[in-house]
Structure P
Amino acid sequence: MAVLVDPPLWPAHGTLWSHLVSDHSLAELHTFAADAGLPARSFDLDHYDVPASRHAELRDRGALAVDAGTLVRRLRASGLRRTERERIGQVEDLRAAWAALAPGGLGGPTADAWTAVGEDLLARWGEKGRLHHGRTHLREVLDSVDLLAADGVTPEQSRRAWLAAWFHDAVHSSGRRHDGPLPRGVTDEQASADLARHALTGRVATEVRDDVVRLVLLTATHRPEAGDAVGALLCDADLAVLGQSPARYADYAAAIRVEYAHVPTDVFRPARAAVLEQLLGGPLFHTTAGRRRWEDQARTNLSAEITALRA
């Protein structure tokens, strides 16, 4: 188990670049990158691109220097190798998922406008620097809505949750902002909700648009009111990653740290611990299926991370 770096052989932007990978886990890779101060935007599918000027420093930090062929072989053997074909396949899959949400009867310019909204959202979710809050998270939330919807949710409720999933992190502070920095005091959730309001106006019924905006804002707290079936559905789907295996959770937690690499460690650790403790202060999941599937493991995962953060 090691973090590996190959020689700086790859030309781009006026310099040569190396690849930094782990032959064990993304958690190991992201943790190493965060400690080294590598920006989240330098991560690409399964590796970090690092300039030649940092190659020696990364070796000094413990990265094992190997030739390019060895790096690729060990990355493949680890099961962490990702290809451009997989990236393209994910985009096409998401594109089809967005098209399936189009209101019935769309045609001509109206259909083109719906497609344009989807392409803008895909671009946002694909911004560099989104290690957790990227297209894989979007796909997982959409799949989790589908999974939980079998628990007595109507097709219209599922559709609203899917629409809200597309917009809920469409604006996010990690990595490069799609439209530049947000105005002071505007949160990611508020900006994402504003985007949903603008994008859906005239394209879905006003009642649906307003509910999607409400749902996006709800992801700031993940505390739906009693009886809010759609809110519970979206919140549980968004937090489903908390209840995954310890290894998957470790990948997620390490990715979050790199997304906020600009925050000093002595600030990030207590702030992150406080957020997790606030989550633990109430029920993590609000649907019957969500509680059954994820609650116990999520509490174990959160407690373990809090202990590590407070150490």
Structure Q
Amino acid sequence: MPQELLVVVNEGAGSTELAAVDKAVEVLRRVADVIVVRTADLDALGAALRVHRERLTVLAGGDGSLHAAVQLLFNAHLLDPGRPFGLLPLGTGNDLARTLGIPLDPVSAAETVLDGRPRTLDIAVDDTGEVLVNAAHAGVGAEAGRLASGWKPTLGVAAYPLGGLVAGFSSEGWAMDVEVDGVRVHDAGQPILMLGVGNGRSIGGGTPLAPNAEPDDGLLDVVVAAVHGPRNRYAYGMALRDGVHIRREDVRVHRGRHVSLSVPEGAEGFRVNTDGEVSDLVHHRSWEVHQGVWSVLVSGSARAVW
């Protein structure tokens, strides 16, 4: 049972979220010594992690908070599977929490911090040094994320499907070559609607992009959706919502340790959404799995939460 905890809260959390964190902290303080630190930026987060290194870190946040903490520790060569994170889900997405079966209610999640077991997990690292904790995707999904970012404050999780609808019917697709473990699995001659790289299973607050992904198997699930025509795109969107899109003939799933995307010379670039953050246009992106390098406290009977 953890005895000394550091609870890290994003300074930008709303009043409702902060009230939920306060209740969760009350649960933790019944059996543990708890320090709560509010951080406004990466520098403050890094300082909190360094100063309180001896404490078990409990992140009050979503995939972005996990991504930031893992990135900082990875860069400092301090990521250690023997020092698990606790997680109190906040925000709109919480997709890795869903994959890990962590309760989305922060108070229930606090019980998991106290009674849970560490689950050792993988990350992927791209060619720029950015970590991937949950999932990355390019094409319509990244465009949807870019559009949804402006709508999240008012629409919440509903911003993601709306962004997907707008992006899905306004794009002609993206020309990409896709390689998995050095083997070309898709040619740029056939435009891609959506390309997913899953360590976790879902994106956008529960959309099961890679429904069979396991974040500790040493492999990334690569979902290639070469879907054409308005009718097929609509059907794909409906199937994606239920996680049955991988049964379609125009969708292929590959698994591997190394994934590479590129566009032909002179072709338009693509954006990549990594753990909820959308990049500028790029012409190449690759990822390599780092297996078993961190861990999160999960329930002993954890199941995916959708």
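Bear in mind that the values in this text are calculations on the coordinates, not laboratory data. Values in this document were obtained by computation on a predicted structure and should not be read as measured data. Cβ atoms are built from the backbone, for glycine too; each structure is taken alone.
Taking mean projected area of the Cα convex hull in nm² from the coordinates of each of P, Q, which one would give 14.7?
Details: P: 17.5; Q: 14.7.
Going label by label, the one that fits is Q.
P, Q: which one has helix-only ellipticity at 222 nm (-39500 (n - 2.57) for each DSSP H run of 4 or more, over all residues; to 500), as calculated, at -17500?
Going through each structure in turn, the value belongs to P.
Match the computed value 22 of relative contact order in percent (Cα under 8 Å, 6 or more apart) to one of the structures P, Q, and report its label. Intermediate values should be presented prior to the final figure.
Values: P: 19; Q: 22.
Working through the options, I get structure Q.
As an exercise: distance in nm of label points 7 Å out along Cα→Cβ at positions 79 and 279, calculated from one structure in P, Q, equals 2.3. Which structure is it? If you can, show how the numbers build up before the last one.
Values: P: 2.3; Q: 1.6.
It was calculated from structure P.
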